[in-house]
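Given below, in the form of structure tokens, are the structures.
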Structure P
């Protein structure tokens, strides 16, 4: 039963438990009504840059037994859709169980998916979500970690369909978090324009539209594939609305106007 150790603690987020808890609590998340949700889009940059946006989004998610964590591959390693099979994932705050039976079932139902550890080594997109999941949803909430690597629109559709079926069978005791930043390397004005186009498609619950506009406008949204798969699943589950809870850019920290990364937190209900 492989345990995934925290690879980015002490660099992208605090490595000591007390400092990590203090950092999350300092994000000053406004009180949020935790209504039912099918999914969310949450950023995964270093906590200094996107932690407050991510925390605001996690704070709005209802308590569930399982979170399907979908992230992009920044390394290019592994399968088209690689699922961590079992064991646990660790952060400085503690250990979160992997729902091994759901991992196996998802791999069976999605033909393009494989149980594959190699997608997840050296990859930060899901690890950055784990301390926030642990803080806001607790340590009894299990995960199904899924990393998408050069998947097509049809792969996302297939994954979304399999997720929809599984969550229906879990009687709403699960949700999907798609880990994604938005534009990279643009000016403030262009980041606002491009990210606005991607967010329009997400708010319209339009996975095909999101996939298309990101490619047409060359939006460097690293988690477009996880977000697309999440939208396919949420639409199948009966989602009717989406809400942007927080939106910012790296300028707030870097003060650079010529090279911006965009962040947004969205909840789908």
Structure Q
């Protein structure tokens, strides 16, 4: 199963709760690229990790994939086990929901493997216990997200387009970014009618922003270089930080333009991680 990369096309910080959690308004989509998970029946529950970004990831019980699996066992009452393999293709702590997407994919994967079918509402509650981005990754479709991640509404009718994802290979922990954030809160940026076409989508997104950009750039200054590089690429209609970073994305109308831009980035900045992918429907 593909654990698709999560992209925040915009992210507004709209407030802060008494318990310290920030309230957000965001349009989240998924790219046709990500980590890969597979599972086979076994007596015990274990996790093996490989892939280009496996180094530094623990495969013990605190890993979000195993926490999701154990939570599913408790939810359904099954005592089945599994050998889970995670191929880590996405950078760690990179603002594109790698761990959250992995946890969500493991829930879907193990429901199939173990032949269990919990109520979707119960599965969503389990996802929320695992992390703020896990519910929307479990939904797996373009969505407007509010609250601390628990309010999810489908974002219908987004046009087909392509994303160029670029990361300077610098881990950027989310808590550090929120700690560095300053300034006022924003109003929600969501809309009710679907964009007419790609140009209309870009126009609407241009009226929004990522409120964490300044803070993330303070934590990881290389973000400024990535955004500048994306903005200079022919065909890039919009360049923006995703989530708390450090991954940034460029929005392109079609595959040809995105792949041409990818080749330019790989040639000029070979040390960066970069990939072009379609926006998942």
Structure R
């Protein structure tokens, strides 16, 4: 039974990615315990999902690596490219070690959106505990704005407010400007879908529900077998589900690539980028 399942999972993992372009890609990693060399170690399960040309969510790939940094993410992304990954405009993820550099090296035309859900947790470590609720509320106002211009204006205003009382938080937020506001360059209709890694987190929860039963895996192949089977099952459900994004939005997104270098595009005001 395991051999049959291994063959099915391998076909799923190595299939051609031929339903692109994949404008939006979500990346995440889960830690699992495995027995190797007579001891128990942690390995990282790298998972990639995307929205395909039909507007449906699709699971692109799965890999098990010893660490997230080093060759882990670059090798994973290069494999996706060999299999047909194309047209990526935005990668959404948490700030995993090595991932940002890997995106820059393998997907030079793509922007990176830092998960807006995870980012405040990092930011709040720079302020006293008593001030954390206030700062978190302040940051959330950035994402409540109706237009891209107002999003950037609000971000600049929040930085000004923080500067006097919490300079460390001010510097942290200012440094994260472009990676945190990358979503604003895309149609307003899909901001909630692309400004965080929440869609991937829901998938991770289902994976963990299955892997928690195993606890410690006997080898890496057993991780690929179980997680791959879960992902293949989820992929079938997504194929039958309603579109995750409308085709009209995807058309707008593709047109953005064509017109991004035209003179009509307005530059960001200097007062907001200082």
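Computed values, structure above
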{"read-out": "For Kirkwood radius over Cα pairs in Å, for residues 140-243 alone computed as 14.2, the structure of P, Q, R it came from", "value": "P"}
{"read-out": "Source structure (of P, Q, R) for distance in nm of label points 7 Å out along Cα→Cβ at positions 52 and 212, computed value 2.2", "value": "Q"}
{"read-out": "Which of P, Q, R leads on FRET efficiency 1/(1 + (r/R0)^6) of positions 124 and 196 (r between Cβ atoms, R0 = 25 Å, to 0.05), largest value", "value": "R"}
{"read-out": "Origin of the derived value 19.2 (Kirkwood radius over Cα pairs in Å; candidates P, Q, R)", "value": "Q"}
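A short reminder: the numbers here are calculations on the coordinates, not readings from a lab. None of the values given here were measured: they were computed from a predicted structure. Cβ atoms are built from the backbone, for glycine too; each structure is taken alone.
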